[in-house]
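Enquirer: Listed below are the structures to be examined.
Values quoted throughout were computed directly from the atomic coordinates according to the rules given, and no laboratory measurement underlies them. These numbers were taken from a predicted model, which means no experiment stands behind them. Cβ atoms are built from the backbone, for glycine too; each structure is taken alone.
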Structure P
Amino acid sequence: MSRPASLVDDLLNPALVALLAREAAAGYDSEHGAAMAWPLAFVALPMVLHGPTQKALPKTVATYLPNWAAANPLLAAGVAPRARSLSGHIRAGARFGLRHGLLELDGSGGLLPGPARPGAPEGSLLALHRSARLVGRWFGRSAEPASVLSVLRVRP
């Protein structure tokens with residue numbers, strides 16, 4: 001017998017997660033000129049999908065991630081547990097994105113935005129879309145993916 005879907009399961013459908021992963025990968029690629037390391041998707045999306053964290057994100061990528069984490073210690077500390085709890089949704093979204101052309105893998109397994117261009121987002125989806133791209137760009141400014149994971153206390 002299958003369990004009834006929860007509201008979280010309904011909201012975190014694979015298409016939405018794939019779209020947000022695509023935007024994070026596009027932001028990363030635009031800033032760093034390379035594919036986003038796979039583990040960063042497991043950090044970017046919990047930051048974007050958690051309302052209080054999303055609202056506390058900087059307006060530009062000029063803010064350094066360690067400075068943001070120091071100024072928002074409770075939000076930064078919550079990224080790792082949220083990453084663990086959302087990992088199944090993120091994997092399903094990545095599979096959906098790869099299957100439908102929203103995401104591609106480079107030769108080393110990094111995520112790139114795929115050629116499929118979704119329609120322009122509206123309403124609350126627009127805020128998620130912009131936040132995902134900003135987080136991707138922000139991560140792209142960091143020296144190494146390991147630095148991002150370390151600052152946010154996430155272990156792969």
Structure Q
Amino acid sequence: MSGVWFYPFIIIAGVLQAAGAVMNAQLRAYLVNPWLASFVSFVLIAFFFASMFAIIPRPLPAVQSLNAMPWWAPLGGLAGAVVVFAGLTLIDKLGAATVNGLIISANIITSIAIDQFGIMNTPVHEANIWRIIGGALMVGGITLISLF
């Protein structure tokens with residue numbers, strides 16, 4: 001994928017994340033049980049990726065790559081499940097803007113810390129004043145959205 005497509009792809013992913021949270025909230029409203037709604041949501045995800053893997057099964061990891069993998073690497077999906085569950089249980093109570101704004105603001109602040117300290121084997125990107133101001137503006141913005 002060419003670098004020119006990275007930003008539009010990420011923007012589309014952000015739009016879909018916001019819409020997906022609302023879709024999941026509606027799914028929970030109609031299925032009533034939040035655990036069932038979460039299960040239905042993830043079954044569709046699992047089916048999609050299993051289908052893609054069946055169509056494009058290569059490359060496969062080497063044994064040494066699997067042995068070197070940190071224990072926590074496979075837990076990203078579980079972290080995503082928490083986000084999905086938060087959206088499907090709280091959007092009808094707090095609103096899509098508040099829930100997604102808090103998630104995104106927490107994500108930005110945490111990401112600045114991850115970048116600053118190279119947490120979880122990431123390359124270091126220093127938390128300069130502009131990044132910190134940007135994070136503070138995110139928090140200020142979501143505070144305004146939540147209050148009004």
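Enquirer: Thinking of P, Q, which structure, once helix-only ellipticity at 222 nm (-39500 (n - 2.57) for each DSSP H run of 4 or more, over all residues; to 500) is computed, gives back -26500?
Expert: The read-out was computed on structure Q.
Enquirer: If we compute Cα Rg over 2.2 N^0.38 Å for structures P, Q, which one ends up with the highest value?
Expert: Once Cα Rg over 2.2 N^0.38 Å is tallied for P, Q, the winner is Q.
Enquirer: Comparing structures P, Q by mean count of other Cβ atoms within 10 Å over residues 75-82, which one has the largest value? Provide the component values of the computation, followed by the final result.
Expert: Working: P: 17.8; Q: 10.9.
With respect to mean count of other Cβ atoms within 10 Å over residues 75-82, the highest-scoring structure among P, Q is P.
Enquirer: Matching task: 24.5 is the computed value of mean count of other Cβ atoms within 10 Å over residues 43-50. Pick the structure from P, Q.
Expert: Attributed to the structure labelled P.
Enquirer: Please state which of the structures P, Q yields 1.00 when FRET efficiency 1/(1 + (r/R0)^6) of positions 19 and 123 (r between Cβ atoms, R0 = 35 Å, to 0.05) is computed from it.
Expert: For FRET efficiency 1/(1 + (r/R0)^6) of positions 19 and 123 (r between Cβ atoms, R0 = 35 Å, to 0.05), the value 1.00 is produced by structure P.
Enquirer: Let me ask another. With relative contact order in percent (Cα under 8 Å, 6 or more apart) computed per structure, which member of P, Q shows the largest figure?
Expert: P
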